[in-house]
Structure P
Amino acid sequence: MPDRQHKAEQDSRDAPRSVTTRARLDELEAVLEDGKRLIILTHDNPDPDALASAYALLKLVESFNGLPARMAFGGIVGRAENRTMVRELELPLTPARDLVFDDSDLVAVVDSQPGTGNNSLPAGRAPTIVIDHHALRPETNQAKFFDVRPGLGATCTIMTEYLQAAGIPLEGALATALFYGIQSETQDLGRESTHQDLDAIHILSSAADRRMISRIRYPKLSPAYFTSLHRSLERARTRGAVVISHLGNLDYPDLVAELADFYLRREGATWSICVGRFGDDMLISIRTTLQDAAAGELLRRVVGADGDAGGHGMIAGARIPLGGLSEEDARLKGEEVVNRFVKELGMENEAGSGLLGDHQR
């Protein structure tokens, strides 16, 4: 069978983007034409890019033929910014555990792919549609339609192109969600962004509700957040240009990503890694300031057969099942993973110290 993704990438080089997007849109509509019910599934513990992309696909599907569709997610929406986004934009989210997937003949996966281990797609179920901006997974070839563009900074950028091609007004909550999704995923276009992401931001800018975005970006934080931050800072240490923090038990899963971003801001840091436990899983996030670091590939090597990992050039995450490991054994496992990471970077002989050092009071 020909490599459809390669063909799609070749088409995008050989034709104007508007023509290519229109052709892909027609193909997507044809795949959905005879469907009865669609579930739009984000990755577990969805971030703004996943939430906004799923919402955009919902609006796109509604414009086709009124196909019944629901947005679903596994895990929890834990980060304060993300909870505020869902509330302010009134996103119609349904926990995946409340759905019966067998009742839907169509499943779309956005900002994720089958085989990643980070979504709630039932085992043995091939998605009908996959739209994502991470590296292409072999399992994605089983989908009837997929648009995977690892060169882009955000899945929201793909969805913005589709909505434009379909003539759907980019306004209100939809424009605000997509605008913030791209901003958040690319850190205001400063991380792994492309000219397509910039084009999308320009298209969405005039219609996005800036006051609402401000409320989303600067939400009120719970006392538990500051307790977690305090504990993390006390445990954080450096190893050369790497900042390392073991977070222990997490209040919500994406705290590891949130603090990995935070620690990368330390002067002199080029890498950060945060490790924590949520339920029976160890969660890992890494970040780097290096543009072509291939962080996703690096973390896959570090994790190996212990779990699932993926990401981009500058950001990556992983999940390792811990089963019934005690807290102490889980801590030792986390140290083992960090040691592998440091060795992979060639920094095992670098000096280290507590992050707070002599400045701690």
Structure Q
Amino acid sequence: MTFAFKQGHLLSAIAAAVMLPAMSAHAGGTITFGEDKSVSVGFGMRGSFSSVENGAPNGTSNSQNFSLDSARIYLSGSLNKHIKGMLNTEKDIAGQGFQAIDANVQFAITPELAIWAGRFLSPSDRANMAGPYYSLGGGYWSGIASRYGFNGGYIGRDDGVAVVGSLMGGKLAYSFGAFEGNTAFQIAPVTVGTRTGSDGLMYAGRVQMDFWDAEPGYYGTGNYLGGKDILAIGIAGRTQKNGAFSTTATGDYSSYSIDFLMEKKGVGPGALSIEAAGYDYDTSDVFLSEQGTAYSAGIGYIFDQKVGWGQFQPFVRYQKFSPDNDIDTKKYDVGVNYIIDGYNAQVSTVYSNTDVTGASDVSAISVALQVQF
């Protein structure tokens, strides 16, 4: 079983879940120094205490580990009403320093149309665009069905340029771009092999239609915690010639996805959310283990009534990836979030079970704390 809690603060997290006062609804602080000129700064962190079934070195006992899962610094600025930018960092894999994950400039042609240039999330599915801080239950839960974290740069980021816009009062959102793509296909966090042949760019795009409330922003949100009525369908795709490469072969890479989110307020004593997504991955048979189909689904319900300083949000979700090497991975999660201040302060407890073809399934419990300032 797995238990996840923010680095070294198990007792503090429990206290936060039942008695801490609500924090500000807006993480980060902003300094203005002229008309349309400003700089904002903030930071966020997620941590965990884990106990994984048979995860100890002896192979038969549960592991017991504290872990700092994520630590980020957020910087953004506005030069004028047309030119804005961001610089966000994440702790590196070894935890010894920070690495830039976002470093870009946004040129606003009109309020509904902008050009992004630099390093940022390339257009993809909702789970990848929302990331670990803004998904139902939080964390990097989406790595089984939504595999863009390693198939699109470090934590899904890549270097390139994209057109980001909206129509119909923000209800029809679109983004299309071209990216370097030299990390567009990886196994684990390490690129395998060397590309041969032509050096093509990776092209990526996403179109999303909101039938109820419009959703703001390019970087998305996986769940609105009862704050909006959402009925949305998104379609995304990416492709790169010679984008899948191993030590022995090079082939084209492509992926396509469709995702759905419905969130409705006033369903009984709270708000109900239902999400689902389907995926198709193709590596030209270079990596059969990363080529195939996948899907995910989740249901959440957040109670309007506060208990102490927060609201409870139970949820369930399921993922399955069926690669062409016939080694399927299935995972389901059952958990509950305690929402203290939206995505700025919350605690979650999750029971999960992961089943891989040919291996014994592994059960886990995780308790995680997320804070953003």
Structure R
Amino acid sequence: MRVISIANQKGGCGKTTTAINLASTLALNGRRVLLIDLDPQAHATLALNVDSQNSIYNVISNLSPRKMNIDDIIIRVENSFDIVPSNILVGTLEQELADEIGRELKLNEIFSKIKDRYDYILIDCPPSLGILTVNAMRASSEVIIPAETSRFSLQGVERLMDIVNLIRDRLNHEISCKVLVTMFDSRLRHSFSMLAKMKEQFTGKLFSTIIHVNVKLKESVVEGQTVTGYDRYSRGFKDYFSLAKEIIHTEQKTAAEFTPLSGRMRDLVKAGSRKMATTTIHLDAPNAQNVYVAGSFNNWSLEDAYKLKKENGLWAIDMPLRPGTYSYRFVIDGKWQEDPANPIKEKNPFGEINSLLEVK
């Protein structure tokens, strides 16, 4: 089970939008997901039209007249996606827990009872750095920090990372941190300028996936749905589906890193690597600033390893690929499009066109 806090003390950065839609797309990928709404504003609860008089307050508080177990308040949202709701009473926990011994471990104790029932527990943290946020981080092994491309957001990320370091030093608890770029407007040069600064400042701690500005994300909240249920053909859904794939991919990668290879397996890996063919893809786009290629060969992720290089107005990249057929698209200055020079195409599930590449 992976426990991931989604936190940023700065409001308006897409924290709750990320929490509910990442939970939904992880569930769509066959994972069992529980979302804990730990924000007294209860935005995740409201965004999903969850109506409950009970909340995480009734589980954590010792003063509640209706003390409950976490099983009593879990509500099903979508297939394999559950939520523990919040309400305004959750805000009183900051004061209630202030003088308690072991106050940082309250959530950790609760999770021990349900750890075998879920693959992921996501925590939508309050927009503050108080006891509740520390509780969430102490219970987590990972933190996702949503951040829009602005100077104030960069400062907020730095402060949150300071808290993560403090938890590591004071509570002897290691947490891995990754920054998620949200509300990215590809029409603005400023967005690309700030993105470059974020890549430089948070090297190795930035998700490849970028969440773009998309009206469907806002509309889905008004309708009380995740973007999965509201519009699977929207850019917002594609971005969060890509984020879920990236997180699942890192999970599989981590497992592989800690699994020793036998001598036979090493031989098979070497034999497989010899079968890789170097494939070159070109794009004629002399006015473009940045060009990536994403496809079935890299889980549709925007990675620096798949960024094309420009020479004399022509973009190109060499990729080692095994024999087979791959679907792909270019991402030109943040906009997805098929390869105009490749006549072999297919329609994808989002109603758009993928280019097809056959490696022999």
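Quick look at the numbers
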| read-out | value |
| --- | --- |
| Label whose coordinates, when distance in nm of label points 7 Å out along Cα→Cβ at positions 44 and 156 is calculated, return 1.7 (choices P, Q, R) | R |
| Value -1000, calculated as helix-only ellipticity at 222 nm (-39500 (n - 2.57) for each DSSP H run of 4 or more, over all residues; to 500), assigned to which of P, Q, R | Q |
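Only the coordinates and a few stated rules stand behind these numbers; no lab work does. This structure is a prediction, so every number in the text was calculated from the model and none was measured. Cβ atoms are built from the backbone, for glycine too; each structure is taken alone.
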